[in-house]
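Computed from the coordinates by the stated procedures, all read-outs in this text should not be read as laboratory data. Note that the structure is a prediction, hence the values are computed from the model and not measured. Cβ atoms are built from the backbone, for glycine too; each structure is taken alone.
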Structure P
């Protein structure tokens, strides 16, 4: 093959290879300034995401010097000063506060205003918020956008916003299935008898444990299904391809991490085992199956294996977090992430259950459930006076 032909082929391939990482576009984005009106949860989360993608962000606030915590790297100015240099302005405020925008109409002339607001109720106003904003500022170009995204979704990103909902709800609902039994056990220990009726709220809670368990199984199934389709999502494939191309260009090789490999394998193994036990609990709760089991068999599956399922699923979540609780970047606005909050309830249930299985406590609880009652000192004194 001649040198001229090689040169022509390289020229043909070059545009395609550059499009995989548009450096020129990224450099242009770094110079663009975007304005955000509103320093609430959505405004701060949107600003943080825009800063991460390379934009410069300036906030417009009534109190520029005391507007609270904002993303690092963002500027804060008055509304007029913030809107003047920006060509695009995000309106992250409620409709009832739109009136002051009319006084800033000269600063918005020819600019794009993005209305991200939502009303609390349907048909609350005769016209849509974007139409009302366009009527207030006729010289601007008003568009509607980002109103279907929550601040939480913006903070966690597209890879985690939906993936964490299913396991969090499933784990919490599974914990709620076994928490009333633990509360009832401590209540029996406190009363010293099993013949006193539980409070109505606890009684109703214990009666709906089966429904809670089936809902938890449904969310766990959605979590498994979503996990299986993650590798074929465009976003995931794009991120993997971009990371691979970046490492190739830098001629950098990532060494094999044995700890990460052990943690990942354990994480998936606990997830598979926990879901298998989940299915066993769901199947045995069906009337056709439960009627074929003895009470001892049914109690063993729903109680012993149920707590084992809760422990394995909780451990599965701990493996997911691993050392992330040490990462300062994980605490957005100094609040713990969702998976960490979801561990509070199951960990508390497991800790309380551990107290109940201690020999000294378990012995007393077993005697109470077999019919033994702790005598009341006042009753003993009354009986002695009568005799």
Structure Q
């Protein structure tokens, strides 16, 4: 099995996609040979296999490269092991069955990296996903879900990338449960909290990653992939909070029509500002603070939508007033600073999106950044700019 893991690891160090590597593995099993044997074949034999698999010339070259990488791959695996990091190939007995059942063939990671207790990979589990924002409601909900499932012998699966993940992690261990952490980066980059080292040694923790050294998982697309691994490992997923561009909503919409997944989202309170309602509108079942499914009426969804529209209209009016009083072009960050005086705290990205939709506002680029002004102030601003130019010339 060590030879097979080294061979598959060598394949992952090339530019071959997961789908191509998995096709090679299937071919080997279907023909009664090992993957390590394939990587000892001569070029004409490899080309014959590539033709059967409809691989390109570039794919053939990548397999030849994998042959050359076998020795280095074996050494690298030993280096991983010396740091208590181990590799699981898709042919290993510990490889999670839930991954094989739920993840599409072309996306199934051929190699997983782990540290901790691998038995947790096939233990029944629920996942908790949340944005980095914390609130009294989200913490109460998380505690209720963790307590309920730990009591019933479930592991808790999470991403460990924010306050709520940390809270779920600590709650599960304090209640005597176990945790599977799936970070959104290569496993050697993950920093394990030293105060829980005892729990780690007791077999209560597993850290799992599908990202290799050749891959840097730092964008939303990679976080979406990581979230899909979290959904796939667990029997159920509970969404505490979802925010724009945090990868949670995107990962759910990708798998929403797959009946293998059970996903629930916390019903937000009337004054909460998150993307949970959007998930409910998309068809994700809503649950209350204790995790019980609740019916959400169209009237409630409509009322929330009206509230959001009213709030947006109010912000727009304030922005118009700010620009009117300024009587000059303002950068987005200047408008954001002024909005704080009216108790509005807003990200530059969200502000830019709002500014684009206000018909009475025009934007012009200056020094690589956009400035905004009211259409009705255009003439006054033009005169102001001309006066500035004359002053500079003097």
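Hey, Cα Rg over 2.2 N^0.38 Å derived from one of P, Q reads 1.41; which structure?
P
To which of P, Q does the computed value 6.4 (distance in nm of label points 7 Å out along Cα→Cβ at positions 91 and 323) belong? Provide the component values of the computation, followed by the final result.
Values: P: 4.8; Q: 6.4.
Among P, Q, the structure yielding 6.4 for distance in nm of label points 7 Å out along Cα→Cβ at positions 91 and 323 is Q.
From which structure (P, Q) was semi-axes √(5λ) of the Cα gyration tensor in Å, for residues 131-202 alone calculated, if the value obtained is 19, 16, 10? Walk me through the numbers on the way to the answer.
Working: P: 52, 18, 7; Q: 19, 16, 10.
That value comes from structure Q.
Taking 25.4, 76 as the value of Rg and Dmax of the Cα atoms in Å, for residues 123-266 alone derived from one of the structures shown (P, Q), identify that structure.
Of the options listed, only P reproduces it.
For helix-only ellipticity at 222 nm (-39500 (n - 2.57) for each DSSP H run of 4 or more, over all residues; to 500), the calculated result is -15500, so let me know which of P, Q that is. Could the numbers behind the result be given before it?
On the way: P: -18000; Q: -15500.
Among P, Q, the structure yielding -15500 for helix-only ellipticity at 222 nm (-39500 (n - 2.57) for each DSSP H run of 4 or more, over all residues; to 500) is Q.
Which one of P, Q has distance in nm of label points 7 Å out along Cα→Cβ at positions 211 and 291, as calculated from the coordinates, equal to 2.8? Before the final figure, lay out each step's value.
Numbers: P: 2.2; Q: 2.8.
Of the structures listed, the value fits Q.
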